[in-house]
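No value in this document is a laboratory result; all are computed from the given coordinates. This one's a predicted model, so the numbers in the text were calculated from it and none came from an experiment. Cβ atoms are built from the backbone, for glycine too; each structure is taken alone.
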Structure I
């Protein structure tokens with residue numbers, strides 16, 4: 001159920017980033033990625049945890065670094 005919600009959030013984030021605001025789209029994608037990785041996070045190896053965490057941090061960094069309109 002959580003993975004379906006994350007797929008819906010991903011679609012919403014992509015559409016939002018394309019049509020309205022890259023900042024809001026990046027934050028929405030970071031939330032979707034977080035929801036997608038939560039169920040398997042404890043069972044993953046350390047290297048497998050690094051990639052999603054790096055992507056989440058980079059998406060939030062992009063959202064914060066973009067200029068406001």
Structure II
């Protein structure tokens with residue numbers, strides 16, 4: 001199985017990096033999940049990904065632990 005680094009892409013105005021991180025945390029706890037990500041694979045190739053809300057919600061609602069591909 002390959003490894004990926006997934007980074008949330010959201011522009012936040014703040015006075016310090018700590019404040020930006022706290023504002024990001026706050027937005028994750030009170031708002032909808034983000035849909036725009038930057039994904040880097042194990043070869044350091046990076047791709048920007050924007051998820052479709054309905055497809056993402058459908059995927060999140062499924063139990064993917066039963067998929068033999070995850071074993």
Structure III
């Protein structure tokens with residue numbers, strides 16, 4: 001398990017959310033080369049995002065910002 005400060009946790013969740021969204025949009029591009037590499041990366045980032053959200057949910061009351069507010 002990764003230890004993340006309560007102050008950095010919302011930023012990490014938002015950064016991973018943005019990374020997932022960006023790469024989903026990138027996969028829609030017709031000019032994308034090496035599509036399989038981006039698909040693999042998106043799967044890995046999505047799994048990491050899910051794990052971080054799960055950990056965040058456990059600390060939500062300590063952090064003071066609900067997960068729903070930041071995703």
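In this comparison of I, II, III, the computed figure 3, 13, 15, 20, 23, 15, 7, 3, 1, 0 for P(r) over Cα pairs in 5 Å bins from 0, in percent is attributed to II.
In terms of mean count of other Cβ atoms within 10 Å over residues 29-36, which of structures I, II, III is highest? With respect to mean count of other Cβ atoms within 10 Å over residues 29-36, the highest-scoring structure among I, II, III is I. Identify the structure, out of I, II, III, from whose coordinates helix-only ellipticity at 222 nm (-39500 (n - 2.57) for each DSSP H run of 4 or more, over all residues; to 500) was calculated to give -24000. Matching structure: III. Using relative contact order in percent (Cα under 8 Å, 6 or more apart) as the calculated read-out, with 34 as its value, let me know the right label among I, II, III. Only one of I, II, III returns 34 for relative contact order in percent (Cα under 8 Å, 6 or more apart), namely I. With distance in nm of label points 7 Å out along Cα→Cβ at positions 21 and 45 as the yardstick, tell me which of I, II, III scores highest. The maximum falls on structure I.
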